[in-house]
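Q: What follows is a group of structures, each given as structure tokens.
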Structure I
Amino acid sequence: MGMNVITEKRIVLRAVKAAAPWEAYLLPVSGFGIPEEELIPVKAFLQQLTATLLQDGSLSLEVFIQLMQLHWGGGPERLAAHGREWLPMLGLGVWPDREPPRFWTMEDFKNVTPGEKPRTLMDQIFRISTTIEARLDACSVLLGLGTIVQMMTVDSSDVFLERARSVLLSPITDPSYTCFPFYLPLLEAKSIASHSAEEIETWLCGASVYVRESKQDNGILIVSRDPLRGILNELRTHPSADAHYKLEIQD
């Protein structure tokens, strides 16, 4: 009698240079949207990592959706189907190591070379504003499109969002961008590798963990203030029974 053999899929985490005490890793993917066969073990790993980080109850989870990537793989339809449970709230993503968001000027258009697109005017973000179950559901439904950002913090939602607003709004002078209800830091691997621990701490607005699907890095960026290697080693040697992934960590 034949039997089905489920093979383990290899997941690679590449260490990203980060100033202590921060640790950072990049999980490269073939591209967004991630093909389903590749996505299954990636999702299993991230769900297990999230559950492990949240299990002692000291951290709360905030989940955001990057609208720029939402058009992949029926993203708008997925969002619409869950809108009532998630109650997404619109805010603004800010790259703290880049020029603050502002409207186009004539100078911007003069500097655009033939075939080049003008810079993006804004990175709009949705926040899942309801329950922890809705936030975890959004991660499950949308992961792989390149849209998801998770932040874990000891603070309440109100305290975290107010701190993020204070930090990220302060450099913005264009009034078109100063009236959003919340602001979210957008970071890529080079943001972490080339800046100090104090800068990263400021940008993450008190959050201990940051996980972002990063089109800029063609992968999923994982940043933690608390030691992460031990948890990753545990997931590497003892993945959940139904995960079917083999985790490799590259320094």
Structure II
Amino acid sequence: MVFGCDGGPIDSGPTDKDKYRFDGLFVRDINLDICRVETRFTRDQATFSTGTVIFGTDTLTGTPPGYRITKSPATSFANGAYQIQLVDSTIFADTVLTLLTNAPQITNIIPANRINNGGGQVRLEWAGVSGAEGYVVATVPADSAYKAKGYSAWVTSQATAWTIPPDAFRWSNGIDLDTGLYYVYVYTFTSAPDSALSRTVLPVTLPSDLTDNISTQTLSGSFGSVAVSLHDSVHVATQ
């Protein structure tokens, strides 16, 4: 607040010292045949009601600080670079870039019969995807997908194979076998998709947050894209 020469207080509005933060992710999921954008936009670590988030040409909706959009089919957004416009009334505007890619395709699972007797390790192989910065491997009991459960791991090199460890098929004590049907997935990712916001928009939550990829004097945060493979499966049995 500042005071005028002759009167009462005048609201000067946010100043150039205000710090904005933007986090989120774009998800292409061919299992649900949808695209989702899930974001969080704050000013000085607080909610504000004058924010606008525009992904490409689509204005996201929601209750601040969360802004989102869901579109079908999964091809609603073409591959390539997209601008994300961040606006706070007339006092702030900035742009973030992100890259969208295809979903990967799982090409091989070992054991080949997809029967995992005793809950041993499972080997996955997949076809590489142009533009991907890395991959995530995930597995979850089939009835627990999209419920922030399961195993996931970053594959941050351009490797196209991964071994899921036996722990992924056990209860939280790491000993008792959790039998039944498991879905297995491979995700591509670009930049730094937000892990916390992935909890309900991915079959299995991202393993952790990567380093922020947005950093200016007034804006920080992390954003990236994820594309989810069509799930394959293994059946975990005692013997």
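No lab work stands behind these numbers, since they all come straight from the coordinates. Given the structure is predicted, the values throughout are model-derived calculations rather than measurements. Cβ atoms are built from the backbone, for glycine too; each structure is taken alone.
Q: Looking at structures I, II, which one was FRET efficiency 1/(1 + (r/R0)^6) of positions 87 and 167 (r between Cβ atoms, R0 = 30 Å, to 0.05) calculated from, given that it came out as 0.75?
A: Derived from I, not from the others.
Q: Taking relative contact order in percent (Cα under 8 Å, 6 or more apart) for each of I, II, which is largest?
A: With respect to relative contact order in percent (Cα under 8 Å, 6 or more apart), the highest-scoring structure among I, II is I.
Q: helix-only ellipticity at 222 nm (-39500 (n - 2.57) for each DSSP H run of 4 or more, over all residues; to 500) was computed and gave 0; which structure, I, II, did it come from?
A: This value belongs to structure II.
Q: For the read-out mean count of other Cβ atoms within 10 Å over residues 207-214, a value of 23.1 was computed from one structure; give its label from I, II.
A: Of the options listed, only I reproduces it.
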